1. Hey, distance in nm of label points 7 Å out along Cα→Cβ at positions 124 and 140 derived from one of 1, 2 reads 2.9; which structure?
2. Compare FRET efficiency 1/(1 + (r/R0)^6) of positions 52 and 84 (r between Cβ atoms, R0 = 25 Å, to 0.05) across structures 1, 2 and report the one with the greatest value.
3. Where is distance in nm of label points 7 Å out along Cα→Cβ at positions 44 and 188 largest, in which of 1, 2?
4. Consider the structures 1, 2: one of them gives 4.3 for distance in nm of label points 7 Å out along Cα→Cβ at positions 12 and 204 as calculated from the coordinates. Say which.
5. Which of the displayed structures (1, 2) returns the greatest value of mean count of other Cβ atoms within 10 Å over residues 68-75 on calculation?
6. For volume of the Cα convex hull per residue in Å³, find whichever of 1, 2 sits highest and give me its label.
7. Matching task: 4.8 is the computed value of distance in nm of label points 7 Å out along Cα→Cβ at positions 20 and 60. Pick the structure from 1, 2.
8. One of 1, 2 was used to calculate distance in nm of label points 7 Å out along Cα→Cβ at positions 92 and 164, giving 4.1; which?
Structure 1
Amino acid sequence: MIGAAQLLLRHGYSVLLPDARAHGSSDGAVATYGLREADDIRRWFDWLQQTQGPHCVDGLGDSMGAAQLLESLSDEPKFCAVVAESPFANFREASYDRKGQEVGAGPWAGRTLLRPAVEMGILYARLKYGVDLSRAAPDAAVKASQVPVLLIHGRMDNNLPPRHSELIVGRNHSHNPQVVLWEPRDAGHCGASGAEPAEYARRVIGWFDAHQRPSA
């Protein structure tokens, strides 16, 4: 995320760049695919409002961070705008992809033949950690929000296929019309800034600039 932070700084934005729980220097024994991280993001948002008094707070995340950011919209609806690159639509869909990839197949394998393994994993997490991963659903959080969201998903992403962002858009078409998807043709997972750096900068900075609230 350092490159994204540098891009924002060059365009006059201030940047808060925290580690997610159980990542980097942050505390936490387990990552929860956004279930607990959503509240962490709300706390960072509140801290910024109370200590810095910004006139707008935007959010930008990649991959797991993108999904966590989208899930936080249920807890923190006051973002001016959000950019999320390569998120998963919901935990089940991501699991279907992962299980299918293990056997060289598509998500259909995880959804059908290997579904018992997915369900056992969800049950294990609930019993061991008290976390119901079936509730990890960025698509549902976006559906319940009115925050403008720019989704970025490379067409060459074989980690989390672009169908995840397409699902988020499809399920939110009539609920939040300010959900937009850009699919750069040659970008892999979280690779839009490398594949099309000028267009990435134009879209990201343009999205945030276009959704600034008027100053008091």
Structure 2
Amino acid sequence: MQTLARIPFFKDVADLDFQRFDRRCIWRKYAEREVLVDFEDQTADVYFIISGEVRILIRTAAGKEVILGEMKSGQFFGELAALDGAKRSANVTALTNSEICVMPANVFREIIFHSEAACDRILRLLTGRIRELNARLTEHSVFDLKHRLYSELLRMAHPRPGHANERAVTPPPFHHVLASRIGCRREQVTRELSAMVEEGLVQKTRGALIIMKPQVLESRLNEAMRENG
């Protein structure tokens, strides 16, 4: 059923009449590798991901791509353009076949201004994203390549079921993707990962990159922050 009530952001929001807004949104399907929005687009819709996964990246004037991250079912993007009307600041491309609820900017703003619960959630979400960006900026200013890679792997990883104190990145990330996320070359990532394998810090499997000793990576990051921060 195509209704905003299905979307995690609106879960338990009791002060909205969803039927009033449902008919003003559009549910669309996007194919793998299809562009949802592009850098400097004039559109201002908000995109709620019902299923699938998308990648958000920035392209420099020289054509270099910097990956900001991925979003999956339950998340949304595009709220900045909806709030300030400025051009799109990034490209968003579908990594898989995806279903999206496209909400016009005026509908999004009406919901935020009408619902105290929804307004509180968007403020908390924006605050969280600002804190994450601040953390990434600090990492790029303070850490060398090796430590930026440690931090990014820990950020991407999740607990490994059945293996206490281990984490996994699934599927295993491509080296060029990691390079785009931390601002370096693919060859540098390959070299650092090989060194981590030799140390027993990570293990490569067909379906995942296993972080065997996440506590060691965290300790090294804390030490680097104390020395350089």
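Laboratory data are not the source of any read-out in this text; all were calculated from the coordinates shown. In this text the structure is predicted, and so the values were computed from the model without any measurement. Cβ atoms are built from the backbone, for glycine too; each structure is taken alone.
1. Value 2.9 for distance in nm of label points 7 Å out along Cα→Cβ at positions 124 and 140 corresponds to 2 out of 1, 2.
2. 1
3. 2
4. Only structure 2 yields this read-out.
5. Structure 1 comes out on top.
6. Greatest value across 1, 2: structure 2.
7. Label of the source structure: 2.
8. Traced to structure 2.
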